Structure I
């Protein structure tokens, strides 16, 4: 199933959401212009490597600065491939505009970066000996999804199901879909930890950390009327548009 869009309209143009999408795309274009050796150096310098913080001697031996703070921000803007970038930016496009709407531009940006940092911290805590760089915006986007789940629980997500050559569209409750997605990340993270492997390079615990941080912190960033009012208001507006 491919998520296409949600049913909640934006009240204003999501400047920060589109700025993040543009910035991530431009940085990926820069990555694509580098040689394999240059790209590896970039990822190791600006990705989050757990062992860099838990094993300082190893970090020094690899020419890395122990306890460097900038990878906690820079790792969110690096991606490992076009599909990695496209999947993350599409999720940000679907969920980011409404959360930005409720928080306002400045608050949303701080929230996005903060949940991305929380995602990296949990990744380090669960994988303290890993020497592999973790990169990607998925931790921060997971935080946005965690906020969306509680801000707009009655929203619907429209999915495309390609049946041979016939497109088939279905609507699923946003709360149900996001709860199921989170559960899948948690189970996959637990399984990868038990098997002591990185599950194909997917940082499941970063997704879990970002989502939980978003679900816990969103209420400190919203503005205006209570969230329930907005959720019901948008839902009623959507139902009215369908009749």
Structure II
């Protein structure tokens, strides 16, 4: 089940997922750093700031645009800070061998990123969001849920800052976001989502396109995808793989 894009949910789920983490940390008598209680306190304050910022009444007319820009900037700063704090908590859980808790905490970066994006905040720290969404996608097998996950990933794509989207390195989060979103679209079996995701790869990652569509066709055969999904993949495979071999 996908996490709702809701600060109250994120707060409560975080509390549930970190109870064991705090207990293990307190019982361990180790020098493990950072202290999860410090990170959780910082997140409580950050979520309160986000809530207050969301509730601020915008002034009318001329001052409204200035206030909107100011609010968006604050959302971006707080959003990136929140993602960083969640990532540090997840990493700590991993070091304490609480793997399931670590994944669950990291997955919360996705609804937080979407919450910020829906309020005009630009996203500048998306690596953990991509990792969390990948973990989430790996445990979802219902095409309808994968379609909803695609929608959340698209919100992240649309909110990514221009500096991040210009980094198309092999391990860059922008590249991984677009490729993983395309995989989610394929697994949703929905042609319109596949076409949307594939066009983004063609536009932004043309060097990756032939490999992606070649591997996609192999998966079509191996996993028995439905006809509508195979048709879309075949079209892009023919365009980006077959024609390039012939020429």
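No value in this document is a laboratory result; all are computed from the given coordinates. What you see is a predicted model; the values in this text were computed from it and never measured. Cβ atoms are built from the backbone, for glycine too; each structure is taken alone.
-24500 is what came out when helix-only ellipticity at 222 nm (-39500 (n - 2.57) for each DSSP H run of 4 or more, over all residues; to 500) was calculated for one structure; which of I, II is it? So the calculation was done on II. Computing FRET efficiency 1/(1 + (r/R0)^6) of positions 93 and 213 (r between Cβ atoms, R0 = 35 Å, to 0.05) gives 0.40 for which of I, II? Structure II accounts for this read-out. Given 20.2, 66 as the derived value for Rg and Dmax of the Cα atoms in Å, which of the supplied structures I, II does it correspond to? Computing Rg and Dmax of the Cα atoms in Å on every structure in I, II gives 20.2, 66 only for II.
Assuming 1.1 is distance in nm of label points 7 Å out along Cα→Cβ at positions 53 and 205 as calculated from a single structure, say which of I, II it is. The read-out was computed on structure I. Calculating relative contact order in percent (Cα under 8 Å, 6 or more apart) for structures I, II picks out I as the one with the greatest value.
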